[in-house]
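Input: structures, listed below.
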Structure P
Amino acid sequence: MNPVKNGSQAGTEGILRAVLAAPRPAHNPGIISNTLTLGWRALLKIKHTPEQLVDLIMTPIMFTVLFTYMFGGALAGSTQEYLQFLLPGILVQTVVFTSVYTGFTLNTDISKGIFDRFRSMPIWRPSPMVGAMAGDMFRYTVSSVLVVVVGYIMGFRSGSGLPGIALSILLLDLFAFGIGWIFTTLALIVRTPSTVMATSWLVLMPLTFASNIFVDPATMPSWLQAFVSINPVALLVTAVRGIMDGTVALHEIGFALLAPAVVTAVCAPIAMRLYRRER
């Protein structure tokens, strides 16, 4: 027998025994750690798909500038008055439109097999989805702040000051987090990211444009006014405008949070069941 070979094999076996005998960590990383790690992963995706910045930053700024200076005089009599009316609606439109990316990126990960790997890891089960949505909320916040800054440069002023702006952005983030469960559930059902995007737009376009984002519903036909009065997007716009004007009523905030609360209660358990299902 080769003594060198036997010595090498014995050394390898000794290393394996030492590794196997090493004490294991007392506990796995907690829920918050798992969520923050996967939330950071969601933010890093922007580095590889910078085109997402167009929807997050450029599109809402373009809407604000173009609609204010092209239609402000005709719709409100002056661009400054229309800007006061428009900017809260643009903030709502931004978070509603970009919430689609929650489902889009989730479906992309599923199609690449990444989420199958996550399910095999000893982490909190919902953390891949909750972490991704938490990362998206950070992006919504950054986008909203940039739109407000551009609005202030153009002459927008919040009657409730900085606290009102902060409360408005918090309300927008909560709404986006709740509504995002719809697109998360959709991403776990359909096969391709493009299907997620196309199906989501069929829902979001009527909700955003048949609302009070761009014009006062009083100018609309009565049947459309009835729809706008119960449209979750319009209810959110009303609450955000009231907060920024300093005239909001508590029930307006409650109405704005009703839809995302119902969506979370219904869609989150369905999404988790679909996530556990073998694909």
Structure Q
Amino acid sequence: MSPPLIFSPAARARARDRAAPRFAEHDFLRAYMLEGVADRLASVKRQFRDVLDLGCFDAAFAPPEGARVAWLDPGFAFAAQAGGVQGREDALPFADGAFDLIVSAGVLDTVNDLPGALTLARRALRPDGLFLAAFLGAGSLATLRAALRVAEGDRPAARLHPQIDVRSAGDLLARAGFALPVADGETLEVRYRDLFRLLGDVRGMAAGNVLAERVPLRRETLARLAAAFAEMADDSGRTTERFEIIFLTGWAPSPDQPRPARRGSATASLAAALRPGG
């Protein structure tokens, strides 16, 4: 059964191509994600030889020293800038076991078949290969969502993407066959002087509306939206927007990895340990 078409691949590619020329002016969110990915990678004491940057944008990810890197992006312009290939995360053009490290920052939240994309990433890893990813999760753009509810009343159109929470993201990792799956979240808050600066960042980072069914935003609705956003400003005239970032860590299964203890294999009783004087 084919996954539901939530996002338009063509609109997604166009949004990325429009963002590519001036992406450096709006890349703060991906820079934050890459910093988190780098921190997690630094805690792994091993060498990586073959790396895939999955959704590479401007190829800003700094690979481990001496590693060979392949770049893939859903947009033609970003792929061309990186010297990589254009392709979809849920239709990878790479052989199984081609990499020992895959990183992905800022793209998985707009993949139609995310379970399939995670499964393909796991298959593209060698045994004991590492997968590190970051993307926007549930709770992001809460202020914009609230302003849209005010501007559009009782029948709001779908304008913002559905989002995945941390627990669901961890479950997806496990379902895709990753060993030792970990999902955790961090919050980034940004203060904006007006709605249009926020929308400029959203479009500039290629995070605009790429839903398969999109409804144009009418001028009068946009005016109400800007007013509602301004109403939420603090005393300094700035409105705070929140970005919830989910980080994923998973390993391709290997016989050498640590495994949870078998149920019933404990040699001490929990009741005994909790007994006074135990």
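For the reader, a short list of remarks on this structure follows.
- Which of P, Q leads on volume of the Cα convex hull per residue in Å³, largest value: Q
- Given 50, 34, 27 for Cα extents along the principal axes in Å, for residues 70-197 alone, calculated: source structure among P, Q: Q
- Looking across P, Q, the calculation of helix-only ellipticity at 222 nm (-39500 (n - 2.57) for each DSSP H run of 4 or more, over all residues; to 500) that yields -26000 traces back to P.
- For Rg and Dmax of the Cα atoms in Å, for residues 62-101 alone computed as 11.1, 36, the structure of P, Q it came from: P
We did not get these values from a lab; they are worked out from the coordinates using the rules stated. Because the structure is a prediction, the values reported are computed rather than measured.
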